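The structures come next, written out as structure tokens.
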Structure P
Amino acid sequence: MNNKAQKTFDMIPSFLSAPVGDLEDLTPGQIAIAGYFCDNLERPAAGQRYLARQMRYASQSEIALAHTIDLGDVNVFPLDPTKHLKAVVSQCAAVLQTGARMILVGGDPSGLKALGLAARKVMETDVPIVSLTGDPIKNQPIILSVDLQELAGNWISQSRSIAGFSPAEMVTQIGATQGQIIAAAVFGLAPALDARGNMETQVALMILKALATRLKVGTN
């Protein structure tokens with residue numbers, strides 16, 4: 001990306017204040033973060049598609065993490081599930097083929113499914129999807145699933161349960177996850193679009209930062 005284009009993009013809010021770029025800017029080991037604007041396919045709940053946008057707005061005071069880039073949003077076709085899945089898998093696979101590690105932010109769990117299929121396409125084998133409460137898998141690539149519905153009810157406005165993780169506990173779990181994380185999805189939160197949503201968006205941002213930091217480590 002040339003300097004003029006980069007200056008223009010620098011004015012746009014981005015995940016964790018990361019530089020905005022595209023595939024040609026990716027290098028092996030870099031953390032590529034992309035938004036997923038879809039919330040009507042799997043465990044649908046209106047508003048989950050806005051998570052990426054709200055987190056970008058909330059990131060404006062963040063200090064950018066090294067080796068992190070905001071790829072924008074993946075192209076989605078939620079009214080045509082077959083076309084949608086094929087397109088999202090193709091885009092995620094293109095990112096992983098560069099050797100970068102990918103975080104897909106927002107939407108419903110269908111993004112996690114697409115990320116798993118993309119990893120299988122690139123690695124030519126199934127890549128296990130591991131949740132924060134799942135059994136550790138060592139010595140092989142994994143995809144980490146970070147479902148924000150697992151937060152305790154007092155931290156999010158549309159919780160399905162009072163019990164759950166505190167943000168600090170979720171951050172600790174992310175940092176302690178074993179294995180070689182090549183990709184991750186953080187999803188499941190429909191942030192309120194007014195002042196009430198500020199706390200839950202800040203919580204999600206804290207978790208994204210922990211996730212990007214963990215992916216930088218590679219193998220744990």
Structure Q
Amino acid sequence: MEVFLQALLSLDRETARRQMRLALSDTNPATAIETLLIPTMERIGALWEQGDVALSQVYMSGRICEGILDELLPVAETDEADNPQTIIAVFEDSHALGKRLVVSALRVARIPVQDYGLGVTLEELVKKVRQDRPQVLLISVLMLRSALRVAELVRQLEAMSERPYIIVGGAPFLLDAQLWRQVGADAMAANSAEVLRLLKSLGISAAKAERSVPL
């Protein structure tokens with residue numbers, strides 16, 4: 001992992017690809033992503049929070065990893081016509097890795113999901129959620145400041161008669177096991193498998209799942 005980390009920080013795309021290929025020689029793409037690519041980006045995010053790397057390094061590392069992810073997983077599509085019960089967004093952050101993996105897992109499981117994209121602001125997200133009224137809102141963040149903003153998001157959504165069930169994920173919530181509770185989320189998922197388990201517990205497990213959990 002250290003070689004992969006240094007390759008990303010020095011913007012050495014070829015070394016980063018070689019390290020991923022080595023990881024793939026021992027396991028499958030999903031496991032390699034979960035055990036090497038995502039944890040390394042989480043470490044880079046933590047290093048930025050500590051002031052040890054520049055924001056430009058965080059951004060470019062993310063772009064390199066997104067390129068690698070594009071090679072390993074098909075670009076996830078969304079089908080808004082299905083009126084998905086599940087919405088996903090990268091909240092006030094610009095790194096798509098965790099979200100891409102979750103969306104791909106949902107599509108493999110035939111669970112419709114609407115992707116609000118990257119860098120969705122508090123105001124935008126509140127407006128979209130009030131309009132679309134999903135049953136579940138999946139929020140991905142990389143930076144601690146974005147994770148802390150979830151508290152205000154929850155506060156504003158509480159005004160809805162039926163607010164969505166909020167599941168958060170990302171490095172800050174992995175580093176602080178109680179942070180998801182502190183910001184008022186309903187649950188935290190450490191990876192895509194946990195997202196699927198949580199959705200199943202809410203009655204969302206197939207493409208045409210019926211709404212079964214009152215909010």
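If you line up P, Q by Rg/Rh (Cα atoms, Kirkwood Rh), for residues 39-110 alone, the top spot, with the largest value, goes to Q. When percent of Cα pairs over 24 Å apart is computed for each of P, Q, which one produces 41? Derived from Q, not from the others.
A value of 4.0 for distance in nm of label points 7 Å out along Cα→Cβ at positions 15 and 151, calculated from one of P, Q, originates in structure Q. Match the computed value 37, 19, 14 of Cα extents along the principal axes in Å, for residues 127-190 alone to one of the structures P, Q, and report its label. Clearly, the read-out refers to P.
Given a value of -11000 for helix-only ellipticity at 222 nm (-39500 (n - 2.57) for each DSSP H run of 4 or more, over all residues; to 500), calculated from one of P, Q, which structure does it belong to? The structure behind it is P.
Relative contact order in percent (Cα under 8 Å, 6 or more apart) computed as 17: which structure among P, Q? Here the read-out was taken from Q. When distance in nm of label points 7 Å out along Cα→Cβ at positions 47 and 183 is worked out for each of P, Q, structure P gives the greatest result.
Here the criterion is mean count of other Cβ atoms within 10 Å over residues 31-38, and among P, Q the highest value is seen for P.
Readers should treat all values here as calculations from the given coordinates under stated rules, not as data from a laboratory. The model shown is predicted, which means the values in this text are computed figures rather than measured ones. Cβ atoms are built from the backbone, for glycine too; each structure is taken alone.
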